[in-house]
Structure 1
Amino acid sequence: MKFFELFQRILPTSFLNGSNTRGLYEAIARQFDELRAAILEGQDQLFIDSATYMLPVYEAEFAIIRVDQSDIQGRRNNVMAMSRGGLGSTPVVILNALKSYGYSCELIEDYANYRVKILFTDARGVPSNINDLQQLMNRLIPGHLELQWKFIYTQHRELMPFTHQQMKGHTHEYYKTKLPS
């Protein structure tokens, strides 16, 4: 609700009839509304999910170096992943960090061979922000473990129910990561 509407509700009508008095209350209300908007904008910067101009501060706090030219949401995901990940490297921490990017993954641990494999279970193909993910995982996973990535692609059996007529509008490259609609 605008502040002037509050004045109109609580003050007697005769109070707002004079042009000087009405102008004064309109000016006060306008300044109050601007102050409130500024306060709300400042409060938004306190939370990673809604931060915009404070993102460089959060990135500096977690020593994040941007590799991909990510959009605002990608940068928020990166900061969120680092805040969730901390400096530990348990499987739960790694999966939570990947989840903050919006990916469902499986972690395949092969400690006998000093290897950790990240299997994407919901996204087909290589994610667009793979460089950011690699940088994040290199910080979370101990240096003596080899990190491998495994991606899902469309398999031939998934395309069998579709006819050539249904699929003729796209290339093989397209169907590597998508199914016909």
Structure 2
Amino acid sequence: MNDSPTVGATVHLVEPDGSAGPALAHGFLAGPSTVLVPDPPKTIGDPWQRYLVEIGPNGDGGASETVRVAGISLAATSAEGIRTAAAVLALVGPSRHADQAAVRTTLPALADSLRRHQGDLWSAYAGLGFPVTAPAVPADGSAAAAEAWWIGQEGHDLVVFAQGICCITVNCGGCK
């Protein structure tokens, strides 16, 4: 297992004064200037909203940074018995934590990891060596189930889904 610190990210709406609004979702650095959000809530898919991401290794005592989001790509699939979705957030610039998440992978390796982990993006990326850990589930098990708002809009090819979340990062090879 990878013993690097988890490089986590929390997505926020931007308030009118430019500050971070409420937290919307958790994700992780998938490349120097990309954040992947597994099972994103519908609010992340609103192209008219402005977002920023707080990024930092878990438990490093305040060394986080806040980076604005320049654009959002969404991908979803229901294929091979797997149903999953992701938002890939393009940041306005690279994260200063990028070197801690500089794992390289390939499109075929990601597709295979998605199959092995039944579409669990947190586990699939951790299985590839990315320093990620899924957010903790409350002890009482009261975590809300992922919102599958994208049903009816998903693709039906796992490799095409993997392309949509892997090929837009610089950490992914095997894309054409």
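For relative contact order in percent (Cα under 8 Å, 6 or more apart), the calculated result is 14, so let me know which of 1, 2 that is.
Going label by label, the one that fits is 1.
Rank structures 1, 2 by percent of Cα pairs over 28 Å apart and report only the one at the top, that is, the highest.
1
Just checking, which of 1, 2 has the largest value of mean count of other Cβ atoms within 10 Å over residues 10-17?
Going through 1, 2 one by one, mean count of other Cβ atoms within 10 Å over residues 10-17 peaks for structure 2.
Which one of 1, 2 has helix-only ellipticity at 222 nm (-39500 (n - 2.57) for each DSSP H run of 4 or more, over all residues; to 500), as calculated from the coordinates, equal to -4000?
Only structure 2 yields this read-out.
Supply the structure label, taken from 1, 2, corresponding to FRET efficiency 1/(1 + (r/R0)^6) of positions 26 and 154 (r between Cβ atoms, R0 = 25 Å, to 0.05) with the calculated value 0.70.
This value belongs to structure 2.
We did not get these values from a lab; they are worked out from the coordinates using the rules stated. Predicted model, so just to flag it, every value in this text is computed and none were measured. Cβ atoms are built from the backbone, for glycine too; each structure is taken alone.
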